[in-house]
Structure P
Amino acid sequence: MKFNYKIDMVVSRYRENVEWINNFKDISNLRVLVYDHGNSNNPYNIPKNLGNEATVYLKYIIDHYDNLPEYMYLVHAHYRSWHHKGNLYERLEEAIKENKMFININNKDWKYEDVTRHPWYSKIMVLWKDYIEEYIPYENLINKNFVKDHKSCAQFYVNKSRILRYPKIFYENLYNWLLTTKISSYESSRYMEKLWHVFWEDKDKILN
């Protein structure tokens, strides 16, 4: 696997065995950062096991906002999983070949095809109003059913230009919300799961 730019592979872990990252150790220009939930012995850590992968992705962005590599590969701690084909090495190879600014590497569609009919929709919209509306006006969405034609399970290959669309405070506010909300991590992380592509997808696919 060869490329002439830098990639950070950011792994969200909570006690999983991630020896599989050794499969990536000989790839030049790729750095692997394993972020732990609730493990203060790791300098890359989330203080509590909250927010699933969402807190990891946000904390990484906050930590490195002023020095992001060209691409980030944001993944879970499972080399093989029901929600992506093959393994994470193969998915990275494929993403590099596709050469797009943003790719969800998973292959599972949403159970609810219409987010406006989802049981959590009203609570997702409270999050939107409080933390997202200022940056992405809801009325400007091409499709108010913003999960349509997008994949679930939150693993991405994304260019730094997409992350830098928004100021650091945008990510800090979402991160702090995930750490302080009384909503369960199971639920709050899935709100984010439905929103990442709204942040980082091609604008002409999302906004009027």
Structure Q
Amino acid sequence: MKKIKKTPGPNSLTNYEKEYPGANWSDFKNFNAGEDYQCIRNQVLKDQGGLCAYCETKIINLPPHKQRVEHFHAKSDRVTSNKNWALDWNNIFGVCIGGDDSDKKLHPLPENLSCDSHKNHLVNKKQLPEACEKFLVNPLTMIATPCLFDFHKATGELRPNIKTQKHASKENDYEVSEELLKQSIDILNLNCDRLKQQRLLILKKI
């Protein structure tokens, strides 16, 4: 997980939001025969270097059904503010499908869900609020350097970089960044067995 620098608008989504401020995400996806949505998805993936915003799996060359656009703050939330989160350009990231397509015998669910799939699982279970900004790192606002996470080569785990204590975000509910990073790893389930095994396989090829 690393900092993402989004290309600033205007773009087809910001233009649509301006013209149809009360519309939802499905409305936008179906608008103009889906061409505007496709442009936005392509731009999102380009801004991220073709990687999932959370686990950094390469997704740009995957078929459309194995990549999706994720809303960091739940797009269904119309309660916490007057903001339309569904159409907010700075609220969307490109992500993998979080293990939904994995071999369930090798990687049973939900314990091997990750990224937005696991985050949404927690929201649906009422274990995480839709307004989740205070509980995990936002790739858009996190620092670029130093890296907030360490990779443990023996296990494939991600761990908080304890050298980044002074870089705690003012937006979260934790006094030190280590607590925030641990919570982020747990919410996105970035240390599920499936992802740890994938990292170790990549390490062996290096």
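Every number in this text was worked out from the coordinates using simple rules, so none of it is lab data. Everything numeric here is computed off the predicted structure, so don't read it as measured data. Cβ atoms are built from the backbone, for glycine too; each structure is taken alone.
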- [ ] Work out distance in nm of label points 7 Å out along Cα→Cβ at positions 98 and 186 for each of structures P, Q, then name the structure with the largest result.
- [x] P
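A value of 121 was derived for volume of the Cα convex hull per residue in Å³; which structure in P, Q was it taken from? Let's see the in-between values first.
On the way: P: 121; Q: 133.
Considering all the candidates, the number was obtained from P.
Using distance in nm of label points 7 Å out along Cα→Cβ at positions 114 and 146 as the calculated read-out, with 1.9 as its value, let me know the right label among P, Q.
On the way: P: 1.9; Q: 2.4.
It was calculated from structure P.
As an exercise: relative contact order in percent (Cα under 8 Å, 6 or more apart), calculated from one structure in P, Q, equals 25. Which structure is it? Mind dumping the intermediate values first?
Numbers: P: 25; Q: 20.
Structure P accounts for this read-out.
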